[in-house]
1. In terms of relative contact order in percent (Cα under 8 Å, 6 or more apart), which of structures P, Q is highest?
2. Using the calculated result -10000 for helix-only ellipticity at 222 nm (-39500 (n - 2.57) for each DSSP H run of 4 or more, over all residues; to 500), pick out the matching structure from P, Q.
3. A value of 19.5, 63 was derived for Rg and Dmax of the Cα atoms in Å; which structure in P, Q was it taken from?
4. Once distance in nm of label points 7 Å out along Cα→Cβ at positions 105 and 129 is calculated for all of P, Q, which comes out largest?
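Computed from the coordinates by the stated procedures, all read-outs in this text should not be read as laboratory data. For clarity, every value in this text was computed on a predicted model and none was experimentally measured. Cβ atoms are built from the backbone, for glycine too; each structure is taken alone.
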Structure P
Amino acid sequence: MTTQTDTQKQGFRLGTRRSPLAMAQAEETRDRLAAAHGIDPAHIEIVAVTASGDRIQDRALAEIGGKALWTKELDAWLASGEIDFAVHSAKDVETTRPESFAIGAILPREDVRDVLVGADSIRALPQGAVVGTSAPRRAAQLLYARPDCKVVTFRGNVATRLAKLAAGEADATFLAAAGLKRLGETGTGHPLDEQEWLPAPAQAAIMVECRAGDARTLAFLAAVDHAESRASVLAERALLAGLGGNCHSPIAVLTRHMDATLTMRAALYSPDGAERVEGEARFATDDPEGPARLAADLLARAVPAIAVHFSGPA
């Protein structure tokens, strides 16, 4: 544990995106760290950057550079030493990361469910409903369940997407339950059963990265690392690595933790929702090959319309 005297002398600089949700996640991280170390939160300075992904909102993420648009500015700051650690939504972090960075902590994972805004359920959407989303997973799952619906691109933060919905640009949209809770908007929309509507890999988890060789910061972050959440998030990231998925690849996964075992259920889709393949695996939390075996099984059974969007293990 970092001593209060050491931290007060030097402090830490926390890097984050500037969006309302990112700032809420940064503040949660700061407050958890301050509580864990018995220090004043003021000794952890929040340094915000406007990420490329926040600046460009008129196109789908997959069309303009993928997940790197959420991380590249913070990566540059971290590499140069301008910040000591960066706070990310784990689902937005690329599967392959620079070897110079390390995951210092995964905070306790929040509610993994998606929330549907505009209807009580997928079944209750009106015939031919227009649904706004920029996530290939959400679009494919929707079209698999309701091929009569039409998907239009919705990007932006929670307030922006709700404003687009209110303006009539779509009949419904999806948001993450975890994001709504962190923003204090828990009464918005209808949560979807995670057993029927599988979440995104690493959804609802906050990831904290630092420089791999920075022993002081690694020791500081270790105090808030949540072992169960870390195990499930790293397993889901390992599944992504085994599949060779990218921002265009519709992947959904739900991981359950029991004792020292993870049960992972995953589904792959064709982008138009016409095809789907699902599988489940159970493996020890310390078995790095468990997710890879599930990925190989899914790819072996995937029809060409699905397989073409996955490159397999690197």
Structure Q
Amino acid sequence: MMMLDIIMPIVGSLLLIICVLVGVAFLTLLERKVLGYIQIRKGPNKVGFMGIPQPFSDAIKLFTKEQTYPIMSNYISYYFSPIFSLFLSLLVWLVIPYFTGLIMFNLGLLFFLCCTSLGVYTVMIAGWSSNSNYALLGGLRAVAQTISYEVSLALILLSFVFLIGNYSLLSFYEYQNYVWFLFMTIPLGLSWFASCLAETNRTPFDFAEGESELVSGFNVEYSSGGFALIFLAEYASILFMSMLFCVIFLGCDLNSFMFFLKLAILSFMFIWVRGTMPRYRYDKLMYLAWKSFLPLSLNYLIFFMGVKILLISLLL
């Protein structure tokens, strides 16, 4: 029995990682297809049947290319930051609310905030250790942007913590049996979605990777395997943020097919925004975080605190 208790979480974690990586592979294919049709052209359609094996051929190509290292780079941190980045974006999946009680734990929301906060360091170190001015600027922008939007993410989560009285993601399932939280908190939902776009460095907030002014941003010196790992980490984060949006705002029944359909639609929305929105101006990005999202999330926090106090006083 003791051996089974050790083996089951390990097997479960491996299955989860494999499924996330396969999901990431097909998310990249979906993105290329959707962007193709938005730009009135075909996406990848030459490899295999309708281009379906394309992500795997891309992965083989990237991982078999020669690895290059800038002579002036800080080798160890340059080498390990993409690995650590992917590790963090896969580690955060442990909070996914399984009903089997595989790994999911009671302080899941705090664990999520810790992992996303650590994600800043990987981008910063990747930019700094490359010893390139463009990469350093991209890293600095990413740090300022991520820290700013983490504040609004944390406050939105905190307002729900006050409402639910628990840090566990399973509580969201229990509270949304009859009505989704999105119907009560549409502004918070929109704010959370925009903050997720900023947190994952996606258009229109992709200042860390601004091609027009920073060549390629913090990952400019990376090629082959290192670039592939950064790429995987970004798309794993997109999938996770879509999953978290579904859990918090759209009901949380992981046993239903509808949950995964909602997750796919939200991932599609990330791509749709990329295909339609121009990049923001950097000062506008900061203005949005501190002058729009922060007051909104604080107001909701105070409102939920009031609702909770009222309910407790009525019950007593």
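1. Q
2. Only one of P, Q returns -10000 for helix-only ellipticity at 222 nm (-39500 (n - 2.57) for each DSSP H run of 4 or more, over all residues; to 500), namely P.
3. P
4. Between P, Q, the highest calculated value is found for P.
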